[in-house]
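There are structures below to look over.
No lab work stands behind these numbers, since they all come straight from the coordinates. Remember, predicted model here, so these are calculated numbers, not experimental data.
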Structure I
């Protein structure tokens, strides 16, 4: 059921996904035609512009995954089936995760294409070679940052879905309830992470590497993200997912 439901979620939104992908493709194609006509800085900056809309897409998509079925009353049918709620909510979260990974990969690819066409990427690589920068730790850090960004967007979507599920428990002022529940979750996540984190400091953290260049001397600087707060946040997200399942089941009774 999980796989079929996951494919159904992707198929239900293939039209809007195709529209967004097409718009991004046309945007980067337009920027390619501006190379050599507009300043390099302007073209490169404009290639980063779509990244600002990604959080808005996550918020909208997280709501739309549930609002559409609730409007058509199919959500009551699904949740009335003799299956646990997580088999309904997990495919939706997986579909949102797929969209986040796909769009972030597409945006990164588009930016790299523009940087390559403008010569910015080549200059960066030549400078890295001249300074003999060790690329392996920097690439590893880039991958970690990308994974953290994807999980951050997924957490944003999960928080929004929980807020929407809570709003279905009320007959009035549902928009206000969504905003209140969303802000409350953000506060609780920080509060629990701050108080639970010190108890989980024995868990491994994440090492990030940066480059410092002073008087042509290159040094690699390492910073470590506290494992306690990191894993506390992961536990909070698992708790929010459990809350989502319980709340949706209660909303059907309402």
Structure II
């Protein structure tokens, strides 16, 4: 059975989405239909998802797909790999941000149909607003343009000026993240892709999310891991070999190892 060059296809998908967002007029009409997360979509969510699925079908890739809008979609008669993607992360930023707030696309390819999160073979992310994109392949995270390796391992002595980008969308997060108030500088970009981009680019030292969606978690995990970062859950435990399920959400703190160890000590003392 021939080896599939997943990174080639993921790179082409990232470029496809980049082109869609560049040339298409704003499609922010709300669709009166709930997606796999029981949330209403906007037109661009569905538009991108359909185009990516059509691309996968056109290449006859043996993928089982789970995407935010349509959930599980059959694209192959003999799937061998599990693929998850979020067609438009940061939909509100896209709709009202006037291209100043970050939004983009996340995708991950798992090595089997019943994977653990550590089984990501290849992953990619696009942050459209600042024209940033990355790919994870063969254990390393690279900038898509130029294939320059990404490292987030520089030594940091955390203090109240150390930027950490945390998901502040959900009310439940405020109680947990209060542990870190005045210990680090808490920020938020308004999207998972925005917080991830800032961490990979060294503007933020770490990111955090509660109830991270299944279509996002593999990408975040792989890109941070491939850049030398550390990932724990909100109990301070290593993320480890958690079995992936499209029915679950995940809590995560990920980024520079020195900062994650600092946050872990705060959690343990709680």
Structure III
């Protein structure tokens, strides 16, 4: 086992143990590592080795500290450095603190907190700074990685509230998927005039827009995979007026010579009705 010369030259009296000191998380040599670690988490105890008190099993460790200890890879190495004191009644060690090992360097700054774990190139961290006014959640891996937020309630009354006094920025290098089983509502409100707003509402059967002006800018718009082209209202109206004038002004050959159509006036009346067909709220471009 790797040795550490902390308190080198200090020796306790024969048969006695130091009442406090520095030790290292260790693994017994006669157990399966995976099963042993699972038992440590279940019972909130670990094994430690100190230079002067030797090896101790089932040493209590608090719920917070056990989240940040590192177990050694094998029985010949040390894990996290910890401090301990002896229970004055039973003379058994109790862990009271955890420390950086000799090969660890802290990048913590003043007015900052930082909690992280690393395993085989995968790194997760929660950090924050009251001085700089931020809190961050980082997941860094070569493959995969996930952040999960779950609010569960049997009666489906749970809520997730996010309030931002500023902007919201979301960037995804791949797909963005949003799913809901009720109704999705989106409102955009003028900060200076709350009566000025637009809304979008969606459920499993319909989309509802409400705004003063709705623009769709695209090179091609298809509805239900349709292939039939839209009519351009103004061009169609101009064409129909010209067509009606041409038909209404037609003549027919009779015994008396060229005569206008008997219903020419009725045909020309259709010209005044063309504009009634044009929409006043829906517009398209060529």
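Can you say which of I, II, III returns -26000 when helix-only ellipticity at 222 nm (-39500 (n - 2.57) for each DSSP H run of 4 or more, over all residues; to 500) is computed?
Label of the originating structure: I.
If relative contact order in percent (Cα under 8 Å, 6 or more apart) is computed to be 8, which of I, II, III is the source?
III
Work out Kirkwood radius over Cα pairs in Å, for residues 130-185 alone for each of structures I, II, III, then name the structure with the largest result.
Structure III gives the largest value of Kirkwood radius over Cα pairs in Å, for residues 130-185 alone among I, II, III.
Can you spot which of I, II, III the value 6, 23, 28, 23, 14, 5, 1 was calculated from, given it is P(r) over Cα pairs in 10 Å bins from 0, in percent?
Value 6, 23, 28, 23, 14, 5, 1 for P(r) over Cα pairs in 10 Å bins from 0, in percent corresponds to I out of I, II, III.
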